[in-house]
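The structures considered in this document are given below.
Just so you know, all these numbers are worked out from the coordinates, no wet-lab data involved. The model shown is predicted, which means the values in this text are computed figures rather than measured ones. Cβ atoms are built from the backbone, for glycine too; each structure is taken alone.
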Structure 1
Amino acid sequence: MAALQIVNYPHPALRWVSKPIKSISPDLRDTVRTMFDLMYEARGIGLAANQVALPYRLFVINLTSDPNETEEEFVFINPEITKRKGTTEGEEGCLSLPQLYGDVKRSEEITVEAYDLDGQLFEITLDDLAARAVQHEHDHLEGILFPDRMVEAKREELEAQIADFESEFLHKQQQGEYPSDEEIRKQLSQLELDLG
């Protein structure tokens, strides 16, 4: 498999609804490690598998964004948000939409169930930045990006920047840096099949 990298909007993987992971393999552990490394390199606090063009229901989070703070690393495999409480608005950005920021309404407190890298089911209740980060990454697994959640008037203010991402991606495809959208979708379907 080609080396993983963070893909930018409008890469088709970002609109892909991710598929549940059936088993935890050494390859999956390697993927998770690489995802953390890429996230730190990009100075992010969270990264979903489809942001590295893998159609898996998995994301990683470290709110400190510090590679030395390994005890703050959390892996969420097949996550489900089971409870939501309250509403709060705050600014968000995304490693797949670099330098783009906007205010998004999210649930203030959430309860999440997910599996860790040992295959253990855990449940955690989160608020503040942790709740926002998990909701943002969970959206990625559903093919939803944060501008989709913004009020229309605010989203319209970002349209020029979003159009820039689209033309840059198209340019990279024309230069042969990325295959066609159709080819990418085929690759994602194949990766899904490989999950079993």
Structure 2
Amino acid sequence: MKLKTETTILAADLAGTFVFAIEGSLTAIHGGLDLLGVMVVAFVTALGGGVIRDLLIGASPPNAIRDWRYPMLAFVAGLLTFIFHTSIQAIPASLLIVLDAAGLSLFAMAGVEKAVLFGIRPFVAMLMGTVTGVGGGVIRDILLARVPLILLTDIYATAAFAGSFVALTCRRYGLSPAASAITGGLVCFVLRLVAVSQGWHLPKAVS
């Protein structure tokens, strides 16, 4: 069981790393950064959330430091995006939103599964799933001197939290770690896409 859980975490982590590295690279290119800047932003966007999660749950050193596949994948994705950015920028915005939702779902599930593996209680495990999904984007936005998008945009961190909740609920009712992660990831993915298409937002204070 532990081996299957670790395999699920690794697969979701690596897939999410690649997707978020591309997204971070595109954001850096739009911000006018040079190659070094693009690579740095790709790295922190792809791996920042996982590093925060690992440090909080006591998985030290973080996987992004211990396992060479993580930084290598992030840098390769960043470099390819930099080289072929003209072609990548021609990708429809709707497809980029789908890829972003997929990355969010993958990271959220990797985060909650790893937290459970380390014996973290359910509510905090859901928070770890959320942090894994949005942490890199927050660091990216801080580096680019702007308010983190998760504080402004439509349902995003909430989707990661909801997906994490569903994954843990499925586990509680006897589903395997892989099946629970797939179910929770689908909930996160669909909720994010529906929120974008319908313009859903959390309530804001009226001044």
Structure 3
Amino acid sequence: MTNGLLGKKLGMTQVFDESQLVPVTVISAGPCRVVTVKTKERDGYEAVQLSYGDTKERLLSKAELGHLKKHEASASRTLKEFKKTGDVAIGQTIKVDIFKKGDWVDVIGVSKGKGFQGVVRRHHYSGGPESHGSMFHRAPGSIGASSFPSRVWKGKTLPGHMGAERVTSQRLKVIESRPDENLLFVRGAVPGAANGLLVVRKSKKG
């Protein structure tokens, strides 16, 4: 088997868990097909490559299409490698039943793009006085030194592109798993917009 699978974010809702109302993200997870199995003898490491999401053959490159046809797999939108745990065979289907209620998972996705943002929104600067005549409201302020080092230090928090980057939400609790509907209910929020691609794997933090 593997330690995770691919899916997409459907949105957020809330469910009653015992005595409290719990905010959850609904993830359409799997089913994923095992395309190939990496071995130490042939590849130098062990892993399982999964495919997710059907697509048209004309949208794939010849290299991608050749790789899938070699392993008798249908045209797929996404390929991703996961850690190998136990026995797994090419062509096997991995479903959401690898996760049970109470499990802890890490969810990886691409965060929503915010475009070009200033320091107040991007880095939570408090800004300057808002009173009339201040002339210093949302600017970053002084960023450099004088004769030494005569440059701006690397890593300075400045305005720039915000969001649209890989984000991992760690140790989220599985509230419910529905293998018959390929649905996974995870406590809290996960990165990305609705219908965004997600990687769900067993948490590294237990």
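Side notes on the structure shown:
- Label whose coordinates, when distance in nm of label points 7 Å out along Cα→Cβ at positions 45 and 125 is calculated, return 4.0 (choices 1, 2, 3): 3
- Calculating FRET efficiency 1/(1 + (r/R0)^6) of positions 29 and 117 (r between Cβ atoms, R0 = 35 Å, to 0.05) for structures 1, 2, 3 picks out 1 as the one with the greatest value.
- Looking across 1, 2, 3, the calculation of helix-only ellipticity at 222 nm (-39500 (n - 2.57) for each DSSP H run of 4 or more, over all residues; to 500) that yields -11000 traces back to 1.
- Cα Rg over 2.2 N^0.38 Å, for residues 37-140 alone - highest-scoring structure of 1, 2, 3: 3
- Comparison across structures 1, 2, 3 (criterion: mean count of other Cβ atoms within 10 Å over residues 109-116) gives the highest value for 2.
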